[in-house]
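Pasting the structures in now, so scroll down.
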Structure 1
């Protein structure tokens, strides 16, 4: 288990998934900051420097793909790893995520422990 507290910014409009992510990462000494849209994520980043951004792909207003692209175009944020967390197994969605600079793509069907392992891998 990691001794340094890490921070994940989780971006999703699904409130239940925020609970799942927090409960999944808490035993691994990872704090989760929740925002519910891409716009909120961009606003909170002015005061927060997370170790990782985990973003849903489908959200109203700004998709996770659009958020990732915006972040990679901004000097202050382009080094923060972005991982897309989606229920979509569509090859086009996965390819688009990597084309805009996502470090990873996690499909939501994984069990909690596998999800935690994948997130820890991307934080390192």
Structure 2
């Protein structure tokens, strides 16, 4: 059985809390079609990078980034109440390119024609 580091546990809790905020409390239309995919925490718990993807596609990345920047203070304050940490981590939102990469690989694989000869 794998043991999880404290940074991984705190990251999962941050992901859960921010996801709940996006669903219940944040009404910014720029963030409506956003899905959070993961959190990477620094080992000292001072920095959290939250990854996201958008259903509307990559062209809206800057718009979504602006939405997250606008809501960053509210998000940080809201999750600080639920985390028992000495320092609240600095939060950065980043687009997750792994879904685009996976879609590209899938399209390439679907484009292969089997050789029946």
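Looking at distance in nm of label points 7 Å out along Cα→Cβ at positions 15 and 71 over structures 1, 2, structure 1 comes out largest. Which structure, out of 1, 2, was helix-only ellipticity at 222 nm (-39500 (n - 2.57) for each DSSP H run of 4 or more, over all residues; to 500) derived from, given a value of -15500? Computed on structure 2. Taking mean projected area of the Cα convex hull in nm² as the measure, the highest value among 1, 2 is held by 2.
The numbers here are math on the coordinates, done by the rules we state, and not lab data. This is a predicted model, so every value here is computed, not measured. Cβ atoms are built from the backbone, for glycine too; each structure is taken alone.
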